[in-house]
Structure I
Amino acid sequence: MIALPRTPEFRLDNQRALVTGGSRGIGFAAAIALARAGAQVWIIARQAQQLEEAVKSAAAEGLQLNSLALDITDTAQAGAALADLPGFDILVNSAGLARHQPFLEVSEENFDAVMALNLRATFFISQLVARSMKMRQIPGSIIHISSQMGHVGGPQRSVYCASKFALEGLTKTMALELGDSGIRVNTLCPTFIETELSRANLANPAFSRYVLDNIKLKRLGTLEDVMGPVVFLASPASALITGTALMVDGGWTAT
């Protein structure tokens, strides 16, 4: 008889997950996906009211989310808050910011704001969680929500692209340094996803046409499109995957 290989688990029972930017959009979808897969999930966001709404919405479907109102750009505050929480097996960095302007018009204020959240805050909260994982000898998974714009350029997106390209480089270095501890680090790179934040831009017919012309599957992404990939990267099903980018872009970067 041939011994059959065992299909890896996609379940996350007894795992603890932390999701930044978890009160809405992709972060909230990631939190719900992880909770449905069995993880105990904590969500972080700046606005306490949005967190409360997210927790109530999850509870209405029988899911428990734990919340923490926190500005992760304040690294001292973030460090103190995380010290009071249990250690995590999974970190999803979804907090992000986009301020789109032509390159020649980008202000220092907008540059600094985008880099402070998309890169600096992600860097240091990952450092905090990874230190805890290593100290507890936890073979964890860190997932950065990056973007297809971390792999291609886009008009009026010089700062956003710069932050996401930097995040891709950070991911590879983290994977190299943390691999010996069994900590995996990857990016998930969506195309344009229909969310409340993206609707205004997508309502512009010219911009919507530009987007759909570049997505080979000829449709916008949905929150559901990122939920499965998040669970996959968090779970034992991706046990040998680290230092790489999972494209969820409908083929945008295929050419």
Structure II
Amino acid sequence: MLLVFDVGNTNMVLGIYEGDTLTNSWRINTDHQKSSDEYGILINNLFEYHRINMRDVKNIIISSVVPDVMHSLENFCIKYCGVEPLIVGPGIKTGLNIKYDNPKQVGADRIVNAVAAIEKYGYPLIIVDFGTATTFCAISDKGEYLGGSICPGIKISSEALFHEASKLPRVELAKPGMTICKNTVSAMQAGIIYGYAGMVERLIDMIKKELGSDDVKVIATGGLSTLIDSETDSIDYIDKDLTLEGLKLIYEKNKE
């Protein structure tokens, strides 16, 4: 049994693989204040609900963009599962040809997504990950990781509007169905969601031009990918488990 962790700034997603099958997955808050014991209790409760024995976990791989949680997570793996985790980072085998100026600066989640997307969809590719930040990654027609763009996530954008404009309220991320709105809440929702969809389309169009081809598959992942996909024709596939699948693939490349 393989346990995979995708640790993001807001949430961490963990999944269980038995062979090639993702049997269970969970999304929990990322909390750098939690100790290894607190993570142990929380994760054990999730496992027990699905009748999974934590000691049946034989291998663990972690991808993280939050260094502060790693000490607790690594100790959790050793103390509660009896497993030394494999950490996605410099020196790990990915099979990815990274053309970034400094490959060490590429986020682990972006690398994991690219490995899975290339395996599943071929190339050239654009991968859009709607997380705390929204990342756009470009894969060339030779399967090379070229780089991409990073912008504030849709939730960050919404929260910034609430915090920095004293008379504007916090709003639900829901589509108002129009852009000429007659109340403040709907007006904010229209600007946030439809404006964000327009930004996504613009960046995808520019990346396609720089790749020199319109025949580029666009893969979206992340918690809010479905919300934005419904407002644009630029996305070809939604793949919510892309990062977990990438972690499994990278584990297999390194298990020996």
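Any read-out appearing in this document is the output of simple, stated calculations on the displayed coordinates, not a laboratory observation. Treat the numbers as computed from the prediction; the structure is a model and nothing was measured. Cβ atoms are built from the backbone, for glycine too; each structure is taken alone.
Suppose mean count of other Cβ atoms within 10 Å over residues 26-33 works out to 13.4; of I, II, which structure was it derived from?
II
Thinking only about mean count of other Cβ atoms within 10 Å over residues 34-41, which of I, II has the largest value?
I
Between I, II, which one scores greatest on distance in nm of label points 7 Å out along Cα→Cβ at positions 194 and 242?
By distance in nm of label points 7 Å out along Cα→Cβ at positions 194 and 242, the leading structure of I, II is I.
Going by distance in nm of label points 7 Å out along Cα→Cβ at positions 82 and 170, which of structures I, II comes out largest? Walk me through the numbers on the way to the answer.
Values: I: 1.1; II: 4.4.
Looking at the calculated values, the largest one is II.
For structures I, II, calculate volume of the Cα convex hull per residue in Å³ and state which one comes out highest.
I
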